[in-house]
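Listed below are the structures to be examined.
Laboratory data are not the source of any read-out in this text; all were calculated from the coordinates shown. For clarity, every value in this text was computed on a predicted model and none was experimentally measured. Cβ atoms are built from the backbone, for glycine too; each structure is taken alone.
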Structure P
Amino acid sequence: MKEGDPRIRARMVDVTEKPVTYRVAQAKGSVVMKSDTLELIRSGQVAKGDVLAVAQVAGIRAAKETPHLLPLCHPLLLTDVAVDLALNKELKAVEITATVKGEGKTGMEMEALTAIAVAALTIYDMCKPYDPQMRIEGIRLVKKSGGKSGTIDLEAGRPYS
């Protein structure tokens, strides 16, 4: 089968000719829950342990494992992965931000998004006995830089500047 053959249902994109550039991607998401559940997390009373610490490590690990989870995603050399979690009492949520940096021929977006998804799932897993109505919300790319498209800041309302 050749490229362009309609029988090809999936293929990895060829990035051979693309230049290696420094790239950064940032994603966000949240887990919304009851106030009582948020307080259990804050006070360290969740039976499975320190929710924020475990979710942080899970998110970092997930970013590193992205090409093993997404079959057409290129393996990339990540130089930094930061997963930050903040308790927001007003929104009754754990807000998650992941920033992934590295050099490569393709972007770091999938790694940042995967970090958010797995950190959020970890929070859900650890807290589900207390709050089965939790919601994972708003997983999205907020910023990326490097490569042909340059800098895109989706939170600033200028996605295609």
Structure Q
Amino acid sequence: MSARVGVGYDVHKFTKGRRLFLGGVQIPYEFGLEGHSDADVVLHAVCDAILGAMGRGDIGEHFPNTDPKYKDISSLELLRIVMEHVRKEKFTVSNVDAVILAEEPNLKHFKMGMAENIARVLDIDLRSANIKATTSEGMGFIGRREGIACYATALLKRDGD
């Protein structure tokens, strides 16, 4: 059995008039994130980490922002599609770890819901979908409350390699 690691990163700026989704959880906040889909930086970073571990490019290649069928789509659906690729290529997801960088809103009470959503879609144990959140101590675009970013890693395994 071989193991493969992937790294993902995503960032979106805040905008008025949109709902904020992180890890598939709607977060009450005065701003949402600007993007073609629902702009869920957590799920986008997780998708990229999984695609990277498979050696299958990135989320922009699979779900281009020029394709109208992905306009305002839930990123949980994008993760489901990525998971279809995982199964088709006979991989299994071992674990996912993500860290959200956001000065606001406070995400303490939403991390478990994000982990539950990710674990359910990836068909992994809840403890294998870890979500962390931190601030940037007031520095940079995160510190100025201009947007949210997320880093993620994924470990995939495949029998027979």
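Once distance in nm of label points 7 Å out along Cα→Cβ at positions 76 and 100 is evaluated on every structure in P, Q, the highest one turns out to be Q. Work out the source of 26.4 here, i.e. which of P, Q gives that when mean count of other Cβ atoms within 10 Å over residues 36-43 is computed. The correct label is Q. One of P, Q was used to compute Kirkwood radius over Cα pairs in Å, for residues 44-83 alone, and the result was 10.2. Which label is that? Source structure: Q. So Rg/Rh (Cα atoms, Kirkwood Rh), computed for just one structure, reads 1.05; which one of P, Q is that? Working through the options, I get structure P. Looking across P, Q, the calculation of distance in nm of label points 7 Å out along Cα→Cβ at positions 68 and 140 that yields 3.7 traces back to Q.
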